[in-house]
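Several structures are given next for inspection.
Please treat every number below as a calculation from the coordinates, not as lab data. Source: prediction; values computed, not measured. Cβ atoms are built from the backbone, for glycine too; each structure is taken alone.
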Structure I
Amino acid sequence: MDLKDIKSLTLEELTLQLTESGFPPFRARQVYQWLHEKLRDRFEDMTNLPEAMKRQLAERFFITALQPVEVKVSKLDGTRKYLFALSDGIVIESVWMKYKHGNSVCISSQAGCRMGCRFCASTILGLERNLLPSEMLDQVYQIQKDTGERVSNVVVMGSGEPMDNYENLIRFIRLLSHEKGLNISQRNITVSTCGIVPGIQRLAEEGLPVTLALSLHAPSDRLRQELMPIARKYPLKEVLKACYGYYERTGRRLTFEYSLVKGVNDRPEEARALASLLKGMHGHVNLIPVNPIQERDYRQSSLSNIQAFKNVLEKNEINVTIRREMGRDIHGACGQLRSQYIRGKAHPEAFDKAPILQSEDRGEV
């Protein structure tokens, strides 16, 4: 008999399964608390359960527990980059960032990615598989246990496209925000997408007041298609219509991520086009100095160009910020540490000699 993933079950589902096996409902609440509040990884650690029940649980269920392969800690600001191994040996990345307003964790929703964005390291090795809700949760849980500090904000902005793993994403959000678990406010959860229109539309109807972040990166379809292959399927007009529908349905201000690539999308004409495109969209723009990666020839815009781009947006009454860099001395950008680790397993000398590239604090890995 295949074991079931107990950490991905809702409290209602767990209660039903355990009561059908003859256990009283309060036992399900105890197990749920051990998993999602006390963050235990073993049934034997659930000290208020009868021994016979622990044995039965172990015979029916498995508990997802990610194993840290590598943890890099920035000497500059304490940012932590985690490389976790899943039960099948696949590795994923997560990032912990400390801010004045609280601690943020950026998680991966997939092992790898199939979206093909030209400036992102996550997609270079393709998509290995979707992550289970429990594997998404446990990134937060393991990091909170490692740091000993509460996580108050979670961004699903690491490796993978969340809308490409939609059902597991929604279950993850509901579990993460459950009052019997970590109880992280849904308003403190951000979901980033490269523009999967049906996913944005579905999310708007879920009744979840999470923040929607769109990876925009260009003010025209032509340029966006050069940077992001998914833009060939979903043109800007459709993407922005879906985003505005999300704002209308939820009342949540939108976030537009814009990675600035030297000589590609960082000129004043792009800034003016972006201002015109986003007028009346009820959102704000995060300008991100793109992170150079070994496999691509894109380069980061100069500080003067970044500031000039910001000035154009502000003059056109667009709310805009430049993301400050954190973890500059570790592999901070999306997919870098994972790709270097995988490359290093095949060619150990490459991993040892791989340069540490500048990270851009995208709130993502």
Structure II
Amino acid sequence: MPQPHRATTARHADGAIVACHNRAMRLDDRFDELVASLGGFYRTWYVFVGLEVGLFDALRDAGGPGLTAGELAAKCGLEPSLTARWVWGADAHGLVETSGGRIRVPADVAAILLDPSRPEFLGGQFQFAAVGSLDYDALPAIFRTGRPNRSRPDRYRIAIERLTIQDVAVFFTEVLGAFPQLVADLRPGARALDVHCGGGRWLIAMARRFPGLELAGIEFEPDSVARARDNVAEAGLADRITVEQGSMISVGHASEADLVYFQYALHQLPDPVATLRSAWSAVRPGGWLVSLDWYLPTDPEELRSPHGELIAGFQLDEAVQGTRLVTASEALGWFSSAELPVPELVDLPSGASAIVLHRR
């Protein structure tokens, strides 16, 4: 999901630092800004192709010596002339470096695009942006009629799973870091539930991090259930992780869970209040309920930032399927409407937020 909100600035000839979203921006500066946005659209597709067909992986594995375009095409099983054109475009967008006919991927680009264990990981976001936008042809009709397309194709849910790999890293590095007692409570024999678990990536990461933990995923989309079960089996964790075809409202597992987890999920559900009420009944005494999400900024200046731009992009995608991102206050209102105890809201360094409730 979106990265930390950093101030976007530009230095003008007089040395003054001014916000790029300054309403009084000169025409030339505004033109340059919008051209950069258009270039960013094409950069997304260069990144997407490079990730999907393994070009970045091959260049990273080659290390300092790099590869020629022909070697790169051969390693990835690609058509040589098109691979050479990709190299040219990726170089233009600063994604690779070419020197003496050899191509390398800079270490920082490789880290951000290829390492899902880092909170800075953006590879999944680029893949999601490209795949999700394939459905945007429906947007004009949706805006005119207000009737969304609630049935997204399987490829969309696969892209969501790639996107939320970053959220798994945020959970481990930021949420668990903020709640050491939660870590202590995930002792051998404890049980965790992932509601709307998608492809099961969080479940697999948790099983590896906490070897004595028992886990269950609850999912509603049949293709995601099948994919999660396949991923769990491939990871060799089917003895500790079960994946259930569940209800969007009833979590079940009354008083069984030491942790019930929602990852970028509550706002996607048709009745988050009913789901929260059911999820809380699954938490045993001493257990936890955690919701990790990315909320709409309420400060206009925060909206006019790189973080705000990404959030606005995701809001556009939500419009396709008739869901929407919410503010943190709206999410807290769901907890109140479900008549749950008052939770703790924690704003995380990545820009995400966690709503945490401990049944003491």
Structure III
Amino acid sequence: MKDTSVEGKVIDVLGLADEVGSLGLDTRDIAAERDSIQEQINETEIPVQVDEEGEEYEVSLDNPADSVNASRGGFSLRTVLGGDTSVSGAVIRPRDYISRRAVRTGAGTRPDFQEPSGLADDLLFDNYLFEKCGYFGKEKEQSLLKYQIEYLIYGEPSDLENLEMTVKRLLIWREVANVIYIFSDSAKCGQAEAAALALTAVMLVPQLKDLVKYSILFAWAYVESIQDVKSLMHGGKVPLMKTGADWKTSLSDLLRFTGNVPGGTTGGRGLGYEEYLRIMLCMESAERKNMRVMDIMEMDIRQTPGNAHFCMDACFDSYMADISISSAFGYHCEIKRRYGYE
């Protein structure tokens, strides 16, 4: 891999992984922030009104964010893949593979063996994994699991589970990034505030204005995030952090949201699905990657003729032989040789 031109990719992945961390894409609890706002809205009492006939009636808030929030629990792969995209149904038994079974061990490494270490080696190894393993949209035809990179990241026993976990993490990343952006966009904040002010209940209870405005902004960022992930899964690109020119949805898309968004756009600027996977793989521990890639090696080697029971821990890369030769004429010779792979 050192002979391969990967320098640009290495630098990009490192910088992007650092940016994911600094922005809190993997750690910021957007759901808690959103729920806190919703609780304050729910706790605000709206005065009962009296009609022309003297009858009392309650005013409904009619917050356009409510339908978006109600749909969150129904998010699935089909939301972003659509009904025409087939998903691999491959499933493994984890205990059949080296990362989950009792492993046979030898007597130790050879004296001159040096385990690769350091960031450069880790990133070269990640590039090797992308060269040898398949993932959604670029599956290896002869592989048992089709989404192997996703397996390296999550280690679940089925392609479906690994892909679902990848997509849900992508949605979280996009939602956090989109919330950061939309709260900085004065025009979109103004639209959300105008929509909040138009609600009758807000007119009756002015202190609801900011709460409803922020709930609309959170919901709008979520709708944009579904659009982002849908684009990624259909070959499009989405930058880690957007500008106004990258934003795809409008407030009217939020108002008519029914759990889905229009088809994801292809093209665009920024990162594709593979680049987002590279960031996730870079953030995974080296030990888990090492064990899971050996799982994949066992899976695929077992599919080749005569290797149905292949096990990585039953292999070796070198051995030392002591050879003793004696002849009937009294000659004796001792030879010591090491055999192994370079």
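A value of 1.40 was derived for Cα Rg over 2.2 N^0.38 Å; which structure in I, II, III was it taken from?
Source structure for this number: III.
By the measure mean count of other Cβ atoms within 10 Å over residues 50-57, tell me the structure among I, II, III with the highest figure.
Top value of mean count of other Cβ atoms within 10 Å over residues 50-57, among I, II, III, belongs to structure II.
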